[in-house]
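The data blocks that follow each hold one structure.
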Structure P
Amino acid sequence: MKESDDIFSLCDEEPTPVVGSMLVAKPTVDDWCFSRSVSLVIDHGENGSMALMMSHLSGFTVGDVMPQFEALRNQPLFLGGPVGTDMLFYVHDLGSDIVPEALHIVDGLWLGGDLTALTLHCDLEPHFDIERHVKFMIGYSGWTTGQLADELARHDWAVLDGDARRLLLLTPHDAMWQRAVERFGPRYHLWLNWPTDVAMN
């Protein structure tokens, strides 16, 4: 192997991301926002791409930004990305029958919808474990035309498809990146063993 070769570029041909794909950050991505992140693609087309990062807590709750929704006030807010951080998004598995106007993303996952209907559902179902069904985010991640393709070509991201609901809603946020990488198989174990702080290695 040449010294210039990137040991994390595994020469796998990345599938083209589609709505519902997940983007898993390479461990050497050290951007404060995207380091060891997992994001859900919610739009991808000729005009660019949009995703919601679902692995990093923001330090705020829904009540900090929308105190009028009492049933949701203690729900943690995740950082969806560095763009539009005054915007609230949520991903859930409740479907459009319970949350009208929700947009179907991929099997088992919907985006947004009538927030009042969601709070009503929480009020009417006292044993409803909302954290296993709904995740709230502020901000989003966006790429202009061709930008995401360039980042994929240099292996900043690996594209993961399949069973997004289990990974994004049922996996603890601090284990999400590791679980995502494990799905790629043993060739990616090098990613798991790469230290968070190389200087401490």
Structure Q
Amino acid sequence: MTEGAALPGPDGALRCPWALSTADYVAYHDEEWGRPVHGDDALYERLCLEAFQSGLSWITILRRREGFRRAFAAFKISAVAEFTDADAERLLADPGIIRNRAKIAATLANAKVLVDWAPGELDALIWSFAPDAEGRPVPRTISDVAAITPESTALSKELKKRGLRFVGPTTAYALMQACGLVDDHLKDCVSRRA
């Protein structure tokens, strides 16, 4: 078997190897990761969670996702944009999330920027950076999957130019993977789109 290739999961179906360490990962991999996500609030949530994940394991974020949703008003941009300094202090004391001052501040600041955008503008902007699937090679092993691409670098630059924070090229690419702008499921993975 090739190192880093798709491996059999609990049901015998081949999956990306990163997805097999916990049942939480299997469910996330099979039901969410790489599937198209649309809507400003939904994309804001994913952008925030990817920023919180920076420097941590994704399982840490995944297991606290409901805590994040409670803490950040279900990531409704209009609600989070109304958060105050008192809310920021409340969030820093909330054990249900990652209590990182810079990441919390970026989440609140980004909502304050996004609330002034037209409905659908965040969705349209993010999806405008989706690469042409026809020209992309299908990854066969984990080593074939990039961490940064020209598209994620360009998306990061555009988001920063528009005032968003904690949106570096690696975070932008993780967002692109999670939200289905790219399909980085391995060639033999059961979740690979046709």
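What the table below lists for this structure:
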quantity	calculated
Highest-scoring label, criterion being relative contact order in percent (Cα under 8 Å, 6 or more apart), among P, Q	Q
Winner on distance in nm of label points 7 Å out along Cα→Cβ at positions 91 and 107 once structures P, Q are ranked, highest first	P
Origin of the value -5500, where helix-only ellipticity at 222 nm (-39500 (n - 2.57) for each DSSP H run of 4 or more, over all residues; to 500) was derived from one of P, Q	P
Origin of the derived value 2.3 (distance in nm of label points 7 Å out along Cα→Cβ at positions 35 and 179; candidates P, Q)	P
Among P, Q, which structure scores highest (criterion: mean count of other Cβ atoms within 10 Å over residues 123-130)	Q
Parent structure of the calculated result -0.44, -0.94, -1.21, given that log10 I(q)/I(0) by the Debye sum over Cα atoms at q = 0.14, 0.22, 0.27 Å⁻¹, for residues 83-146 alone is the read-out and P, Q the choices	P
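We did not get these values from a lab; they are worked out from the coordinates using the rules stated. All of these numbers come straight from a predicted model, not from anything done at the bench. Cβ atoms are built from the backbone, for glycine too; each structure is taken alone.
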